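Each structure below is given as structure tokens.
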Structure I
């Protein structure tokens, strides 16, 4: 073959290398790989605190306690819940079991189990909400306070915990069956609607939290410290630029006498090395399992990032905030509302000029649900009374023991049984949730109480989902899937190695023999550079 033909052949071989480098750069740009993997890195960085083993594990008892609160309130929040309609049936059940007249049963309840008695007469809770405007107006009309808002302001100033309970109770009862912000939202199945508090509970308990747990290990594999996902595109760009520059340089050298067999072999050996680095690097740094894990994370969390569900989760933590604000002050003596009942009566007495006993009489006569709720506080006293109540019925009936009584109640008045049994679990775990000992907020603050998990879900977890939503969608909706890149790099590396080895073999026959030693030294120096 003539020298001119040989040079043209060698130049064409290096043109292929140059074009391969250009293709790498075009692929990176065309697939928007930089922006996509940068978005993936921001998802990893933003969601990282949610995927620590302690938080993934702690999510389960945390959301279980939220579920307990939902199961406590759902039967008693309104007439639809069913518990209020069962109070008469419960009295009849106890009367039939003990042989006492219904009136005597009520008297025994009031005398021995007053908090339980008054809680039963409070139901349903939305009747308290319905009475509040009239109560505020009653006080305003019988005092020097200008209007209902002035009365509410005075109550907030004198009895802030009771004011917190009442204002949040109104929010809870008004939104329980139709939470604002959940329009068009569905569970992960895409069919079941998410409108009420129990349905939002199901979204968190049965969909979102299990989805986090299911991908947690894959998430941590993807989040391996090196190389960062966001650096993969940069590495490919650098490789592409190096290949383009090297290919162009070698094309120039092939047009000179400095290009000989030794230079040819050395240069193509560099190409082989690049192929080994690209293909072997994909294996060595674990890109296959990492990006397989990454695709599992993308697939597993996809339902959680549907916009309507993100909005529903935000609405959910808002209503949970109202529930917790209500419960926190009435659940036990620590909450403070029970200790303010006397102060509230004195406030109304002072404002209206009525005697405290007359205030209580007016409350009972005109606002009976509110009156009974005040006397039922704190709710942990109901929990304390229930064992004695069950034993009382067992001791005065043919039912063998407290468990038999509870079974009869569950069968006859299932909604009341649901409310009471869950209230017991709620009051017992409100300040220290069983199983949540290791759960902390993203800043490390313990989140072991119901207010703590409210802050964790409302201040950390759901805001983290919102913060990375746009980046997640960028990662998820741009083709190809992230697990496409490791095999692509491996194939490219193998092809480069094969091409380089083939060119080395061909070069032994086609490249000119070695020239002067100084030319060879100079060429090797240029190649190395």
Structure II
């Protein structure tokens, strides 16, 4: 089998790291669909050629992954003897040069003569010294190589953080690069008319509590609306293989029953089903006998049916890894060359950002990194980056002032935007606490009795030009007539006092939009100031967008 360039790079980078860093363990990060099984097989082939007689073990947590990885190795090295150690596969053979093992079956056993241990889905390894993987690896002298598409854990950050067993992440290729090369399918994400409300769902360990999720989301009224929208969207966008991620087993069963009652061939799959039943359900789905397959986190890994062309997310999650695993089921190339539509009832896309820019979860006690903000197109509900002016799906032109989406909700995107009505502003010149440099401060008093300040660093060498430009804009909106060169003439502090006094006497904004600081969530930075004319314009745009949404609803839902 001829390897792709990035796969060769991944294997070479891994060997280079092992050679240059004795005693340290790398983790190879490959997006879903990049061919982890092929890379595992190619690594084994090269290692056995360079070190004849060594033993290698591949660990994972699912029978399906064991079979998938073993098949890939057999294709590349057909004459190699392979052992399996898995209760579910009814085989426990440690005598072969290469052993594929289930961690659940082997974690209590000591295997001292293994040279390399490769771990598929390495994000399941705890950064703290606990769990089956850590128990098995505790006394091993083998070099450990991890493989994963999501190199982080909830509450622990990257796999290299804390007391993690990995020392370095090797990332030879990205999702965007693979899509650009034609190796992965494109994803499209759509908002939905039915929104799953998680405001009353509690968190534990940074994630929604499963029992609360099911209780809150698994209701007849919501399920009816969701099922109706799935059916209409599948017909409108011509989708034939729909994977539905639900909030629990009962939720999956109820959704599949309602879909079936409404005429769509649907089924559900659960971990407590017998192996034969699960295999039959998957066979029906992959061979087109069933259109929609509902599950509760069972098919996030180890299920690689390429022709999944629509994913309905009914499972809200705070975990970027779980979100990426769910969305990743649609990344494999389709037989018809098409894309995969993410129908996001759960708000996960806006919660975590596009799959190519997902931020890792924060370590315990730390703030999470910023998420790339998104917005919904009001005409076709496509979820796009906030910066886009034209929807790439339907051609809708977003209003020039892109704040309409902010005004719908205090924090509609989950990234810290809030709106505040202003009843007073005060201008002053004060000194920086850090270095005593003078600066201009505008303090806003809001209806919520907050005091929120905007700083203009006109005496700062590097920030002067930007601050002067911002100050001129505010002055003009307040009704102070001045040109761009005026501030260049201001030298003395009294001159600046005269200017800010004139601004303070002019028209002040009626609303400010703040965004919480990513460095310290206690602080609010002013992102936008809105005068009366801005708000009226935005309200007019909002009314127009409501009309557009209603038109889209009628077209989509018939």
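Here, each number is a calculation from the coordinates, and none is a lab measurement. Nothing here was measured: the structure is a model prediction, and the numbers come from that model. Cβ atoms are built from the backbone, for glycine too; each structure is taken alone.
A few remarks follow.
- Computing log10 I(q)/I(0) by the Debye sum over Cα atoms at q = 0.13, 0.20 Å⁻¹, for residues 224-391 alone across structures I, II gives -0.90, -1.25 for structure I.
- Comparison of I, II by Kirkwood radius over Cα pairs in Å - largest value held by: I
- For helix-only ellipticity at 222 nm (-39500 (n - 2.57) for each DSSP H run of 4 or more, over all residues; to 500) computed as -24000, the structure of I, II it came from: I
- When distance in nm of label points 7 Å out along Cα→Cβ at positions 200 and 216 is calculated for each of I, II, the greatest value falls to I.
- Value 31, calculated as relative contact order in percent (Cα under 8 Å, 6 or more apart), assigned to which of I, II: I
- Structure with the greatest value (metric FRET efficiency 1/(1 + (r/R0)^6) of positions 328 and 464 (r between Cβ atoms, R0 = 25 Å, to 0.05), set I, II): I
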